[in-house]
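Derivation of every value follows stated rules applied to the coordinates shown; laboratory data play no part. Please read all numbers here as calculations on a predicted model, not as lab measurements. Cβ atoms are built from the backbone, for glycine too; each structure is taken alone.
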Structure 1
Amino acid sequence: MSTAKILGADQSWPLWEESSLEGAFELDLPGGVIDNGVVTKVDRPFLFGYTPEKSNGRGVLILGGGGYVQLMVGREGVAVAKWLNSLGFHAFVLVHRFPNSQAGVQAPLDDARRACKLIKESGLAPKGLGICGLSSGGHLGAALLGEYPRAWVSPDPGSVGAQFAIIGYGPISTNAVGRQIVADKAPLPPPEKQAFYDAVQPDVQLESPAPPSFIVYSNNDPVVPVVNAYRLAEGITKSGGSVELHIFADAPHGFGIDTKDLPVSSWPSMCEAWLRQHGWIGR
């Protein structure tokens, strides 16, 4: 079975050059179930499209987590795409490269910006594009709302122009040297990953105004301190953007959209109400 069929995608696009999906990245499927799918290595990044039954004319780029060393393409990718499809969005799941010695420091951000460009050129989202990022994908998604680091040269210059953002439990800036919450925190391996976090600090790099954003975190997250949520919300507000911020008292890191028997399980319906309030659903 082809990778696109395994992922349940309706479309697929190579990001930078014509390329076969064969061997583009390594996908592990624990239990043979796509919801458990994890990408462990990426040589050639790809974008996958998921078509809603009835389109609202808008698209959402989905960025899963994995700490920039792997990618939770199932629970934080395909599952999220199906949810957004049910709301009428054309959903797009990105399998991006990781910051390492092979791809270089800026690879994830370059891939994400390129994906936005391809979505716009596809004509599948004529009414606009939103961003949905979880965990490290929340950091990357927030970075798409900001200015490109001046020390780098972008292969796709210009603004992403996202209409809205949904950001969940992402390490917005506490992994950057000098901004950590944990005192004397050791640099994150590999060196390129730490360099990426040092250069990309979305809360202080946002374009003005930032688009309306829905932010959801756990107050007792043992992996990503909740202060990241407050930093991002404050940055968006200072930029002139609007924020809907939800902090759940007790929820695990990586709660996704399928955590059961906890109040955090209600966040997708809360986000849906927010999307309706702004008119991105139903028009």
Structure 2
Amino acid sequence: MRMKRVAALAAAATLAFGLTACGGNDEAGEGTGGESKSFPAGSTMERLNKAQAIKIGTKFDQPGFGLKGLSGEPEGFDVEVAKIIAKELGIPEDKIEWVEAPSKVREDVIVNGTVDLVAATYTINDTRKERIAFAGPYYEAGQNIMVKKDDTSITGPDSFKDGTKKVCSVTGSTPAEEIKKYVQDVGSQLVLFDTYDKCRDALNGGQVDAVTTDNVILLGYIANGNDAFKLAGENFTKEPYGLGVKKEDTDFRSFVNDTLEKAYSDGSWKKAWDDTAGKFGAELGDPPAVNRY
């Protein structure tokens, strides 16, 4: 009888240990999709993986790229690309903290450490590289113009040269700087807001004659605009979108570039597009070569 009792107690102890071990794995992140990975000691990748958390800056007003949805979380191509980076870090989606990053503050939130990464229709250019670094590009857009559906007076950027038309864009954006080349009087013709939603509303209300930004952003507004808007003419710039990181963090930038190239080959990059901005009719094209400067 004594032997039977000892055996029973041993079995119970083994079962209890097994349950405790399973519970410990959940606490380590496996229960929520987290994954412990090996990264170089002291790297941003190691820090984020150990924390099982990441802060990502994106836009909340860009249909197809970063638009705050009914869930209260942003949705779009930028968001899905950022999720691919987080997954490669071993961080589950529910451990991502999304921080709104409109055009005028994108460099600031990187430099100040408010976020770890910015994915926000962020055109790579030399001026921005003075403060931050870019991984990518992961997409190439082109600047265009959106007008009301019945407007035939605006056919491209040259239509603003006579000084009679008002165009809206966003403070701190590449499109706002580019369109200045075409307007006769910047002070009276160029209207700037902090978000493109306000530009769309100004166009709808007749306060401006057009909105200018990247074609894929405008296509999102057109798709959601109940046939009220259209594009006026062809793209007149090339806008390579990159992921912003701290300027000195070359290891993290290399990691993000490696992850993008992996996403190109395994199909996750294309799926991210097809599920988001691709629904608006814009072409994805071939994967752009990342610039490992």
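Looking across 1, 2, the calculation of Cα extents along the principal axes in Å that yields 48, 44, 40 traces back to 1. Among candidates 1, 2, the computation of helix-only ellipticity at 222 nm (-39500 (n - 2.57) for each DSSP H run of 4 or more, over all residues; to 500) that gave -11000 used structure 2. Each of 1, 2 could give relative contact order in percent (Cα under 8 Å, 6 or more apart), but the derived value 15 comes from 1. Suppose you compute distance in nm of label points 7 Å out along Cα→Cβ at positions 47 and 215 for every structure in 1, 2: which one lands on 3.9? Here the read-out was taken from 2. Can you spot which of 1, 2 the value 3.5 was calculated from, given it is distance in nm of label points 7 Å out along Cα→Cβ at positions 55 and 199? Checking each candidate, the match is 1.
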